[in-house]
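All of the numbers you see were taken from the coordinates with simple rules; none came from a lab. Everything numeric in this text was worked out from a predicted model, so none of it was measured. Cβ atoms are built from the backbone, for glycine too; each structure is taken alone.
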Structure I
Amino acid sequence: MKDWIGVGEAYSASYAALCAGTFPAMRDTLGEPGGRRLLDVGAGDGRLAAAWSAEGWTVMACEPEATMRAASRRRHPVIETIDAALPELPFIDGAFDVVVANFVLNHVGTPRASAAELRRVSRGAVVATTWTLSPSWLWAEITAHAEVVAFAGARLPADQEFERTADGFGRMLREAGLVQVSVTEHEWTWNAAPDALWRSVEGGVAGAGALYAALGPEERRRFRAAFERVVDERSVDGVLPLEHRAAVAVSRSH
């Protein structure tokens, strides 16, 4: 797990585009909006909330990190974004027709309690995602080339952890009390601009950003050289086509 404080702009310029790759699969689980209200929990820079709104949903977003909210309000001022976080949301039971949480339950300290809270505030579907093949594979390759010690974030206690597979994600949601849970895996390619990737590193985003922040000058030089090496090896027409995979879960009703 990692602290996301202060990374709103760097995230918005980099990984927000990657995380939006689940949107088509999430949208397909819900059908037409039909005037329904949707809550986007852990909305980050508001990119997905704006996408839901463009599809015709009435959208509210909540995001606990101040620089993420600021990025959302600058880029998507029509989206109402409030300061709220799992596992306790400031809404009455069944306040929304649909609640979504994209790459959120893999970052909270209490995934089951947080999943139950998503269910509490929805009177219809809950849609949530988690990585089954995250960006960490790329940074592990770069870290190995740089010969630096890999980032080891804080881990969940055994009673909170869940298996990071589609089946494991579904089991965790059922243990949290969600019913009629179905899980599919969604695969996509993120054509990442190298400059955006490097901005995420310097901006402290995710594990690679936390690792880089802790390195000394010589280690940083090696890390940058290793990054350039991998870019040279993997880039196609100026971008890195990076494969990713996520579990997309939907719970249909109480």
Structure II
Amino acid sequence: MKSTSTHQSLKRGLQIVEMVAEMAEPPTLSAIARKSKLNPSTTHHILKALVDFGYLVRAPETHIYSLSSKLFRLTRRTWTVEQLAEIATPFLEELGNLTGESSSLAVLRDGQVIIAAKQEQNGPLRVVQRIGESRPIYCTAVGKVLAAELSEQELEDLIERTNFQKKTPKTITSPVAFRREMVSIREKGVALDNEEHIKGVRCLAAPIRDYSGAARVALCVVGPKDNLLPKRMAKVQHDLLSVAAALSARLGCNPQKIGSYHSRK
């Protein structure tokens, strides 16, 4: 009888893991109970066990459940852009609250960066971003910080495909200058777009790493240049790196493995 009960519990647990993976948005306990046709009490106990064993994560404020980094680490797979956007949402909100500026998450795709998620601040001065919008790599902070994570061969291939168009008077327009910028970003760990893409707009970005140490996405703070004056940038950078570290930890990043990842490239 005990063996049958254990088998049933395991089956239900695995079914719930598959369910969470397949649902379009991270679900709550009640949504999982409805879909699995289990009573809320049984669902609660199974979810608690899955969280305790590190297969699911429960957001403390929204009480939604999502897959943990453990599953991705075991299967050697990574999150979809949509999953990353959902996971990053509370971190974008926190970054916006800390800095008072808009924030966004971007991924590298086919020589461009794509805005995957955003959090805009209210106010007369703000930068409007659109989900799914593509931007150049060479003149945006998110693009540059992700380019700096590429291997030397990948970077050279990217430079060869890039048309360095002058967007503003401050745009980097030569491969030589871009390579110098990559060296600087690797040393600092952050990238700055100082009115290089859009005149009057500044952006500061940091890489977000997963369980392998690889930078899959970039997190940034963006705002009008008058809001991001040099005297504020140290505090903004501190807040950005703090939230970036927390989001990377959520994706299973172990800071001690970052060096070994770079040594393999």
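Using relative contact order in percent (Cα under 8 Å, 6 or more apart) for the comparison, can you identify which of I, II gives the largest number?
Between I, II, the highest calculated value is found for I.
When mean count of other Cβ atoms within 10 Å over residues 146-153 is computed for each of I, II, which one produces 14.6?
I
Can you say which of I, II returns -11500 when helix-only ellipticity at 222 nm (-39500 (n - 2.57) for each DSSP H run of 4 or more, over all residues; to 500) is computed?
Of the options listed, only I reproduces it.
Compute distance in nm of label points 7 Å out along Cα→Cβ at positions 18 and 178 for each of I, II and report the one that scores greatest.
When distance in nm of label points 7 Å out along Cα→Cβ at positions 18 and 178 is computed for each of I, II, structure II gives the biggest number.
Looking just at FRET efficiency 1/(1 + (r/R0)^6) of positions 66 and 242 (r between Cβ atoms, R0 = 30 Å, to 0.05), which of the labels I, II belongs to the structure with the highest value?
II
Ranked on Cα Rg over 2.2 N^0.38 Å, which label among I, II comes first with the largest value?
Top value of Cα Rg over 2.2 N^0.38 Å, among I, II, belongs to structure II.
Determine which structure produced the value 12.8, 38 for Rg and Dmax of the Cα atoms in Å, for residues 74-113 alone, calculated from the coordinates; the candidates are I, II.
This value belongs to structure II.
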